[in-house]
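Listed next: structures, encoded as structure tokens.
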Structure 1
């Protein structure tokens with residue numbers, strides 16, 4: 001049988017060049033430096049390698065600080081998991097410091113936040129109660145939230161404001177840990193963006209679809225107003241993989257259609273993994289005509305305290 005294998009290629013004539021004259025993407029000038037005991041957060045960031053997120057994270061911190069120094073908005077869009085991992089005190093502190101100027105939540109956000117305010121606990125074990133059809137049937141959660149939404153619709157205000165004011169009015173024992181209650185007290189706008197049927201309060205007899213629609217659409221219009229002033233500001237998407245990235249993109253196209261100049265601003269997405277919609281609708285598409293988008297992957301309970309600590313250090317220097 002004839003040998004069907006070709007002869008190996010001869011590399012002896014390969015053209016080479018010097019590594020010293022070649023452009024390289026990594027240099028020892030970009031390397032990390034060892035950490036030392038007792039470092040400030042700013043000093044810790046200075047030790048990071050000037051590569052990938054090691055360069056991007058300090059830049060985002062500087063951009064947020066610059067936006068606030070110049071009186072530009074910093075808007076946080078977030079999923080409910082941020083509340084469930086215990087980060088309300090961090091975010092409330094940022095609101096008090098004036099470093100966070102508005103918040104957008106999904107429907108689950110008001111549920112976990114209100115339960116924290118009322119009971120100091122939230123997030124039932126679904127597997128334990130789903131079989132009995134008891135998941136989401138907590139009486140107080142449905143009554144307080146659906147009542148607030150109906151009242152808000154009747155008063156011509158949005159879900160976020162209505163719930164925050166209802167929590168304050170109810171004088172619940174843990175209002176100081178509630179994003180919505182503290183935002184209402186501090187005068188920080190909160191908008192809530194609901195997909196009908198996704199939230200446990202929609203199964204309660206007190207749910208009013210028309211009221212949810214009216215108050216929810218009011219909040220979308222308020223959110224559009226906030227986005228219309230985003231030039232030079234920052235939009236952060238934390239832990240929302242689908243709903244809030246879609247809401248943000250629609251708000252951006254509305255305000256541009258109406259003639260608002262929203263071209264140069266900063267966006268960033270924080271989540272456990274990289275999803276299509278946040279990467280496309282928050283980080284990439286909105287900043288094509290100016291500004292810059294960032295993406296950071298990691299646990300909220302680590303990343304957000306680090307961001308807050310770095311921002312407080314940066315703004316105070």
Structure 2
């Protein structure tokens with residue numbers, strides 16, 4: 001598929017969306033299955049934060065999921081190309097990530113959990129996609145290119161690193177940097193502290209009440225997803241978007257407001273090919289946040305702080 005060979009990937013790998021669309025769509029459904037397993041056992045946290053996955057040194061992980069008096073976790077290991085499950089009672093298991101249908105992945109995952117004594121009562125239907133083929137019936141999505149999945153994870157590593165750095169400058173309510181399997185995007189959201197008008201919903205195969213919970217408070221969100229550009233894109237939006245938001249001057253070269261997506265977009269390839277990719281992404285994250293905070297009249301003095309403020313005491 002023309003991707004860089006394993007072991008030779010740069011820090012900012014070149015991965016065209018068109019070169020791995022079939023794998024992306026299959027992996028999307030696999031992450032939904034694993035994410036729904038976490039959702040089945042974790043208590044509700046603000047805006048569905050308990051359902052997400054996280055970028056790990058090997059791929060994507062659920063982190064620790066409470067189960068009875070113990071816990072378990074599930075990880076997509078994109079380096080060794082395996083799904084791994086570990087339990088606090090000492091049980092471990094896994095299987096190779098390989099070309100296999102969503103139906104087979106669902107069956108193999110639930111069987112593995114069963115062998116480890118973990119029940120996985122999920123609603124086996126995907127969200128935020130149309131059509132929503134039930135997992136046990138989905139034999140169409142069956143592609144898996146391990147090189148492409150690993151390069152996607154390496155894209156996420158860069159996004160996670162820079163968005164995490166950006167997050168550290170906010171002392172108000174702010175989400176983790178986490179992977180939402182509904183839309184298959186890495187996201188981080190800052191909040192002004194004020195409630196927002198009820199979200200109108202409209203996401204395919206996802207109840208409007210889900211969006212009402214997710215967008216219950218005024219926010220500025222940023223992230224990365226494998227769409228919006230030839231190689232994916234960084235994005236940023238506000239809810240509700242203040243007057244003038246789409247016209248706000250965003251500094252990052254290559255960034256623009258997308259009428260289609262109703263958000264600012266920085267194509268990944270614009271960052272990757274820049275002389276200083278980190279600087280371009282930092283400028284994008286900061287200036288799009290300022291669009292929301294300045295136009296929305298956020299109390300920036302109370303909500304922001306220098307993450308280096310104690311560095312002189314730590315030396």
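Here helix-only ellipticity at 222 nm (-39500 (n - 2.57) for each DSSP H run of 4 or more, over all residues; to 500) was derived from just one of the structures 1, 2, and that gives -9500; the source is 2. When distance in nm of label points 7 Å out along Cα→Cβ at positions 16 and 296 is calculated for each of structures 1, 2, structure 1 gives the greatest result. Kindly point out which one of 1, 2 the value 0.40 was derived from, the read-out being FRET efficiency 1/(1 + (r/R0)^6) of positions 72 and 304 (r between Cβ atoms, R0 = 35 Å, to 0.05). Answer for the origin of the read-out: 2. If percent of Cα pairs over 27 Å apart is computed to be 45, which of 1, 2 is the source? It traces back to 2. Among the shown structures 1, 2, from which was the value 16 of relative contact order in percent (Cα under 8 Å, 6 or more apart) calculated? This figure was derived from 2.
Tell me which of 1, 2 gives 62 when you compute percent of Cα pairs over 14 Å apart, for residues 120-175 alone. Answer for the origin of the read-out: 1. Out of 1, 2, choose the structure whose coordinates give distance in nm of label points 7 Å out along Cα→Cβ at positions 160 and 224 equal to 1.0 when calculated. For distance in nm of label points 7 Å out along Cα→Cβ at positions 160 and 224, the value 1.0 is produced by structure 2.
Values in this text are rule-based calculations from the coordinates and carry no lab data. Values in this document were obtained by computation on a predicted structure and should not be read as measured data. Cβ atoms are built from the backbone, for glycine too; each structure is taken alone.
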